[in-house]
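> Listed after this line are the structures, all set down as structure tokens.
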Structure P
Amino acid sequence: MPQANTLYAAYAGHIAAALDALEAAGTLPAGLNRAAVTVEPPRDPAHGDLSTNAAMVLAKGAALNPRQLAEAICTELGKAPGVTSADIAGPGFINLRLAGSAWLAELRTIATSGRDYGRSTSGAGRTVNVEYVSANPTGPMHMGHCRGAVVGDALASLLEFAGHKVIREYYVNDAGAQVDVLARSVHLRYREALGEAVGEIPEGLYPGDYLVPIGQQLAAEFGDRFAAAAEGEWLALFRTRAVGAMLEMIRADLALLGIKHDLFSSEAELQAAGKPEAAEQWLRAHDLVYDGVLEAPKGKTLDDWEPVALPLFRSTRFGDDQDRPIRKSDGNWTYFGADLAYHFQKAETADALVDIWGADHAGTVKRIKAAVAAMTGAEGTPKPFEVKLVQMVQLLKGGQPFKMSKRSGNFVTLADVVEMVGKDVVRFTMLTRKPDAQMDFDFDKVVEASKDNPVFYVQYAHARVRSTLRKAAAEGLAPSADRLDLLGAEELDLIKLTAQFPRLIEAAAAAREPHRIAFFLGELAAAFHSYWNLGNDRPEKRFIVSQDANLSGARLYLAEQIGQLVRNGLALLGVEAVEEM
């Protein structure tokens, strides 16, 4: 629940009290499940201030007509403080109108709560493991990683604000063939540092200049010891050094976005510790892995395909379309087998799991969900597990595709982008669309000072608030809650919007959707700027009315709380609330 003293939480409590009274009177049977009862703004503000579906969701269990039950609930709600009317709409929805004093009290709550306004206890201290980024440690971060990094980091902050304990985890894929390719690429740069003319980087190796310093370091440390040596003499060493250097680079790139993980888990260490073997043993003991033969791939015949017995996970029991091998024919682990063991390990320390993946991994979602359901639900309810897919970002400048980076060899690095437009612009922009929707990132548009640029529009709202407060102070005026009763309908509409923030936090956290915060801030900024513009045509609607200190104090108090709310929202997104623009 949100803070108990916030408006929506208070009226959820009044609705619960009304239902308790009807139970006591025998109108409602005891023990009805009220989990689906909601209190929210009506879709049409003309219908009232708050709406509840209580009669609609409880009528069947009470064996009552929804409107009949709604009438009884309305009678009880009419007794609640601040309720001026309770009306029935449609088949049984209940719309409440509140006295202005209820909204003014919420404005004071924002002021007293400050940076904690909207903080919730709905998470009840449950631990959520959020795994995000998890890029292969083969080079600097690029914009394909950036969106998932921001979404994961903002989600982690949101879940903490909603009362969860959060583990921010990065899974280091350092056991696959790609890290051997990295080691060979570093060996080439090592030979180059020793004076060898390596020429054009061979096809299949990483071409970026970022590997040059590592080659130089190894040359300084080992001289020509490994220059002509067989691969088996240097591959493991170069792999370890290269992965370590790449992780330092990745951490530095993430730091540019203000991102820091709690835990870096190594796939190589996972395998060295025998975790996949332990997972297979556990699965076999629970009849979830068996030795079988996969069907021939489409288009293959016995002439060009040899059936091989493999250990198969029974993923079809959990909704997958076929059982999946956890080992290859050579005995090595499949990607799925390694991931299965990794999730088994994560589930030991968390109550729920969230993975942020690139959309190119969509085909593996069903099987890993099946694995987590199997491993965490063997003796009860499976632990909640969600995969959030993030689409790639298309980089543009002036509407045209942006050119590649020389440093990386074949892509634009995250560091390049942050250097060009700044951390705040990158972070906020990544959250201005749902993560599974395509996104264009136009370098010109994201720094444009216009209302069409959501980053600018939200930050400008906060800067306007701060500028107004500074100007008022220069005139001897200050925010004051003494005469909030002077605020009119337009000001109350702003308060009604701000009051939705606590319930938004809960809903966004439950849905694992931090972009809802960015959407809300955009809506709040638009409402604030719209009110501001009233003063251009109607001087009496300005925040500062020099000849009326009481009215100015009330409006400045409102502006101050809007600024606080913008800061709270931006903080969750990892974006600074600027003082001036």
Structure Q
Amino acid sequence: MNVRLPFLRDKTAKLTTSPGVYIMKNKQSEIIYIGKAKNLKNRVTSYFREGADHTPKVASMVCNVYDYNFIVTDSEYEALVLECSLIKQHQPKYNILLKDDKGYNYIRISDDPYPIITAEKNKEKSGKYLGPYMSGNVPRETIAEVNRVFRLPTCHKKFPEDFCKGRSCLNYHINLCSGVCRGKISQNEYYDTIQQAIEYIKGGSEMSAKRMKTEMEEAAEKLDFERAAILRDRINAIRKAGETQKILDSDIKDADVIASLENNGNQCVSILLYRDRRLFDKQTFFFNEDEYNSSQLLQSFMQQYYHGRTDIPKNIYVDSDIADAQILEKWLTNLAGTRVYIHMPQKGMLVKFMDLSKNNAAEELALRAGRTAKEVKALDTLGNILGLKSAPLYIEAYDISNLSSSSIVAGMIVFENGRPLKKAYKRFSFPEKNSPDDYACMQEALRRRLTHLINQDGDEGFRKKPDLILLDGGIGHVNAVKQIIEEFDIDIPIFGMVKDNKHRTRAIAAEGKEIEVSKYVNAFNLITQIQDEVHRFAISYMRICHKKASYELELTSVHGIGIKKAQKLLLYYKTKENMKRADPQELARVAGVGIECGKALYETIQNI
């Protein structure tokens, strides 16, 4: 029995549902098992579930698990490729099947006059082999992609014996096969295609595309436009196939991709290490350095991380500008003995690699904070969009609601760490306001709230300073409330949440401008959630106040009952049902009137 199971179950309960690779470790921090999953949470949970019916090998592995790490990927295929790479590198004890040479898989190029490329489990057949591969899925999926890109035959015909025998298969008619069976492709042409396919498998898409582009240009110069067109289509197919691959066959040959995130005072730096166009490893580091912004943290971290190392890649990609980047580059170059560059990706595939690194940092932080990665990223992105020093962990939002000239109220909601904190919600009413004035009411609500903050009175929510204030409204609301902030001389960033004509979140209002947020999906969804919640809270309070005001008005229709006596009754009984259960004598006593007035009051209440 593993005494760490409660800890492991609690950790796994907060795990992401994204695809990825999980890395089991024993008490000595040795890697004992590596696996992949389409859904990390579901897969890892299956190991630690009570009463799980494991095989003896899995049960033994679970007993020895002290902790585990994980690497998030964008697809199950990427997780599979990464799993194989890590298993080959670390040779974990409980991946015993993949250590055995009988369990290896290969890609075979037959030695026929017209060779075919197939996935094999051993080397029994003659031909040329690529591999070995730890999993059978990798060669199978690679072969499927190669056959599709290079339009190679997948049928069981033998060439040239079966030229022009029978009809061409469906693949030929839907342009997935070049139609070797029709006998119109020479052996030399086919051999060149096979060599390009092998090069694609070995070297990756970028190298293959460059070589074929040169061949295409040479064919065009020789006026061999048919071959140039074939090469053009093949290049397009290769690039299309490579667009979604960030684990294998990437644009990065040797590089470190470094991203940082901050949440609730914790900072995480994630490094994805790419070697030979493959994601080789992931490392994460946690800090609690409040005095550092993301740029300063990265610079300080890189100085400590690379000090004394010689295995420094040519390119290092970071997600923030580093003030002393040139000096740092020179220092790294001296350490590595070859030129090292620091880049901050702005577009293209490199941005996707950076997002992958940031996603891993977000998942690690979310695991520690008991939050989801989307919440962590949303707060980080929102802070960057608004130009804040750090992610806004404690957000207050305000909205004004009224019905005509009566029942004017304000609602204040709180989001802490990206989630509603309902115990901190507050309501404000303005009985002295005789006509709707959103600006004046918003100013009054903020004045009352900030008075509690300055005096440090009221409940805990009123005594806490928010990292950000959001107003349901545009630039006018922001300018109005700015005056109150300046009155109290408090440094709190304030922005408006602007809606379109369909009452949907459109932008963020700052001083004199609007900030478009729809392209930042996580932050946009968070702002929309806040705006919808504060509107719901304010309008529900307005309806309560309106019903109370209407009921109060009904009571004053009784002779001898004025506004103050009606409010006295409402304050005592609190609900209409309690008031209906009271007899005339009790009503007269509470209101401080005679029995005749109490009887009239009783009749009125029963008929409301």
Structure R
Amino acid sequence: MQEFKGIPVSPGIAIAPCFVLDDEREPVPMRAVAEADLEREVTRAGEAIEASLGELAALHEQAKTELSSDAAAIFAFHQTMLRDPSVVKPIGAMIREERVSAEYAVQERFSAVAEMFQNMSDATFRTKVDDVWDLEKRVIRQLIGEHATGVERLEGDAIILAPDLTPTQASAFDRTKIRGFATDTGGQTSHTAIFARALGIPAVVGVSGISRVAREGDTLIIDGDSGIVVVNPDPETIERFKDRQRDVRAIEKGLTTLRDEPATTRDGTTVTLLGNVEFGAETERVLHYGGEGVGLFRTEYLWLTRDGDPTEDEQYEEYKCAVDLAGGFPVTLRTFDLGADKTTQARFARPERNPFLGARSIRYCFEHPEMFKTQLRAILRASAHGPVKIMFPLIGSVGELRKARLMLNEVMEDLADEGIAHDPKLEVGMMVEVPSAAIMASAFAREVDFFSIGTNDLVQYTLAVDRTNERVADLYSAAHPAVIRLIKDVVRAAKRRGVPVSLCGETAGELVQSLLLIGIGLRTLSVTPSRIPYLKKAIRTVDLAHCERLARTAGTFDSEQQVTAYLRDQARRLFPELLDGRTDG
């Protein structure tokens, strides 16, 4: 039995066999293969080589037709090398003798071949090293792609283990079989983490080295509350976590009685609880858990989970679905926040070195005006079917806000000219998620109908901590006094101007933080739908005066450790049953 600690990103406990997904962009770790599976691995390697030869033959013919004989000769050389017994025969031998996977054997064999070329005295041979690496990637891509399709053929429950996961991979998971996942990399607010919460499955990220240890078929325990991953647990450990599962289910069953009750403190202060969603159909979950609308529709997932851009009609249908399911409750749509994710960067001829500080979000929209206006048209068309709000992300200057509003007005005029129904008076707001927006909140408050504080990025940019980097995860904290001060400033500026303000970052769903946020003055929180009952219970346990005293005391501390310890102690005194085993308590 081995136990690993990572970053908990989606609550719950899962116990199931492991299914390993390697990443063709990363070195393949060595994992032992059971003797009964060795011949299957040898066959897989042979089939991947044959498939690669088929690709190379097609590329050779295409190069002869469209390029030159010299270009075609490159692919002919690749075919010759891949047919050479001295190159490929040792792969099967290594699998059988060392009991390793086909992917690992291919990687090791081509590394040896590349080293042979590199050490040759003739410079002509040394230049062939890049060809060897190209062949290695081609064959490994075939193997990993073939193996990945096994997820779709799973006959029983499984926990996915991978170096990393893309939203596309996560969105394809069958929730009736995939019980959870763990990755070597990632942070609490990465896209993959957000997607895990949307899927409602336990997940732990940033578990360094686990994909090199666990083998396919090993029993795994994923604890998405504490960030623990256990490989091949003993019977006592399995029973202990099963007891935890039963306890959590009992608590959640008790919380369902609160669905139709208001989130009102004991002294009568009401807090509006909304849900964060990635797809229109998720709106049903928001209402199921007692939410009063959608506070954040992350529309970029329409791009991240498919190849190519969604059409105007596809976007319209997705947004309309949310509006219809909301049944009269408001739906707040954030225009797409693209540019910093791996999926978008992979489309660029020259990926940005630091995409989080590059052409992402509203900047990306300005660089792709037709794409942006297509989305605005879809949102406006959906607004004809119910209350819709629109908000722009990553606004850092008043000029950016005015430019975005100008483009929205242009689209409205186009729709009016075409006679297409829309709400010309829909509310327009902005995300407050960079320090410049928080500091200039008074100026922005004169130009918007509402604010939504996005703590995921606000913490990142205030503390200079990459929120997706597990190596600095311990530095990423919404309890940092600087972040708290910025949130206070935004709430005060909004109140002076009579502008509604909500908070929609992952911080809003953390029970120990919720008391602080209410004490600061926030009255609308938008969270992962499954967190709504927990927040409602916590809010109904306290009174406003207590939250305000708590906020004042927290404001006297000068470190996030002091703030977190104090908030955790207060929460444990007020509602210990909600915090058992959870990292936010």
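> Quick one: Cα Rg over 2.2 N^0.38 Å came out at 1.36 when computed from one of P, Q, R, so which one is it?
Source structure for this number: Q.
> A further question follows. Give the label, chosen from P, Q, R, of the structure having the highest value of FRET efficiency 1/(1 + (r/R0)^6) of positions 420 and 572 (r between Cβ atoms, R0 = 30 Å, to 0.05).
Comparing P, Q, R, the top value of FRET efficiency 1/(1 + (r/R0)^6) of positions 420 and 572 (r between Cβ atoms, R0 = 30 Å, to 0.05) belongs to P.
Coordinate-derived values only; no laboratory data. The model shown is predicted, which means the values in this text are computed figures rather than measured ones. Cβ atoms are built from the backbone, for glycine too; each structure is taken alone.
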